[in-house]
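S.K.: Take a look at these structures.
Each reported figure results from applying straightforward, stated rules to the coordinates on display, with no laboratory input. Model, not experiment: these values are computed from the prediction. Cβ atoms are built from the backbone, for glycine too; each structure is taken alone.
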Structure 1
Amino acid sequence: MKRQILRKRLSYISFFLFPATFVYFSPYVIVDATTKGIICGSFIMFTVLLIGSIFFGRAFCSWACPLGGAQEILSPLKKKMAIKGRHIKWFIWVPWILAIIILDIRHGGYEKINPIFRTTYGFSLGTIYTAIAYTAIIMLLLISFFAIGKRSFCRHFCWIAPFMLIGRKLQSILKTPTLKLSTTDNPCINCHRCTSNCLMGLEVEEMVTKQNMKDSECILCGNCADVCKKGCIKLTFKNK
């Protein structure tokens, strides 16, 4: 379980640093910067996550996402898992991306790069406006967690996840080596440990039975592989 200890520590650190970094994940700052023809830090961050997901899938969500870390901390407070509604986030993401494209066209394209746009010397919480934005994001996460269930923010509202889902599609086309779950030759004894320990509430045991470990909501935490007593699942880096 050393892997899970490391993963949790990394995600917790990411969350505690979020007050300093959240502008780089902001869905608004990239819109504001686009109206001024600026490639900002969040533009760069989303691009990096898109490219990175070709090789690492949605591992960022469980290993380094600050909001993922927040939900990990809150996890003991809620038993219910948010299961349905995986497509809701696309109704948020598509209009947002279209708005950015339209604003970019209207401005005449990007003209300069400023990675620390809307920050205070690179740190996020420098003005009342960024403090309000940070509070709004945390409130949305808390409301979705307690009102809907665990990982509801990831499943329903996250504007970052679609970038990584697109990256996974590109990986399937390019056939590049990638981090993924796969089954081993060891027989499953149907102990349900993999399913009950999945952070996203996926039917992992059914995936093992079908020998198809692909699911767009899988965040590659490796928890299912680590709790499997028979070693039926492994987290590996390969192209097939």
Structure 2
Amino acid sequence: MRITYVLLAPILVATIAANAAAAGTGTANIGRVMTQADQAALTPDQVLASLKQGNQRFLSGDITSRDHSAEVRSAASGQFPKAIVLSCVDSRIPVEDVFDRGIGDIFVARVAGNFENTDILGSMEFATLVSGAKLVLVMGHSDCGAVKAAIDGVELGNITAMLENIQPAIDSLASYPGDKSSSNPEFVHMVTQRNIEISIADIRMRSAVISDLEKEGQVKIVGALYDMATGEIAFID
């Protein structure tokens, strides 16, 4: 029997490895909670690269294996996230998932239309200056309902005031020669990207804390656009 086990062992190992590869589990991707030492060792460019790699894993299905119960316990005593992401509230964009991130990896701020305001700026300052995050990422998405509503001038309760935050992106495209309505996908895309760019510019202008960190090379501010149809994220460095 001993000889049989010896002979079968290589076959079993090969079979397990093949099954793991076929399932896209990526046996090398084992999740764990970020530590202070992990965070301190990272540069903003490395954090950006890790988010890009995470989205590629999300697209391929080669996502990180995580023990969420263990991660909850590991993160209970403190947090050392690598980035803060400002995203739209759209329920079809699970932010941690699309970057293949786990518990304690990233801060996430969400508001319809992914624009910055005083409360979000304060949250970003806490994330970076106080908690050590190295990247500020503003992420919009294709076919954004808030952008479309702003383009069409929707007025409804508090939504009216909220949509005013997207108006600067629309105004900046006043010279656009085509149809300036939500039925024009090209115009919606242009407003969506411009809204990301304006949000980034406003973060730099309205937050001396984050602007100074960026000038010192401690933080990087970038944009991204999530494709609702594919899950792919295009980064605006």
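S.K.: For structures 1, 2, calculate distance in nm of label points 7 Å out along Cα→Cβ at positions 103 and 119 and state which one comes out highest.
M.R.: Ranking 1, 2 on distance in nm of label points 7 Å out along Cα→Cβ at positions 103 and 119, first place is 2.
S.K.: Follow-up. Work out the source of 24.0 here, i.e. which of 1, 2 gives that when mean count of other Cβ atoms within 10 Å over residues 151-158 is computed.
M.R.: 1
S.K.: Follow-up question, since we're still on this one. Out of 1, 2, which one gives 0.55 for FRET efficiency 1/(1 + (r/R0)^6) of positions 143 and 175 (r between Cβ atoms, R0 = 25 Å, to 0.05) as computed from the coordinates?
M.R.: Source structure: 2.
S.K.: With mean projected area of the Cα convex hull in nm² derived from the coordinates and found to be 13.6, which of 1, 2 does the value describe?
M.R.: Working through the options, I get structure 1.
S.K.: One of 1, 2 was used to compute Cα Rg over 2.2 N^0.38 Å, for residues 111-166 alone, and the result was 1.35. Which label is that?
M.R.: 2
S.K.: With distance in nm of label points 7 Å out along Cα→Cβ at positions 39 and 71 as the yardstick, tell me which of 1, 2 scores highest.
M.R.: 1
S.K.: If relative contact order in percent (Cα under 8 Å, 6 or more apart) comes out at 20 when worked out from the coordinates, which of 1, 2 was used?
M.R.: 2
S.K.: Taking 17.0 as the value of mean count of other Cβ atoms within 10 Å over residues 159-166 derived from one of the structures shown (1, 2), identify that structure.
M.R.: Traced to structure 2.
S.K.: The value -14000 for helix-only ellipticity at 222 nm (-39500 (n - 2.57) for each DSSP H run of 4 or more, over all residues; to 500) was derived from one model only; which of 1, 2 is it?
M.R.: It traces back to 2.
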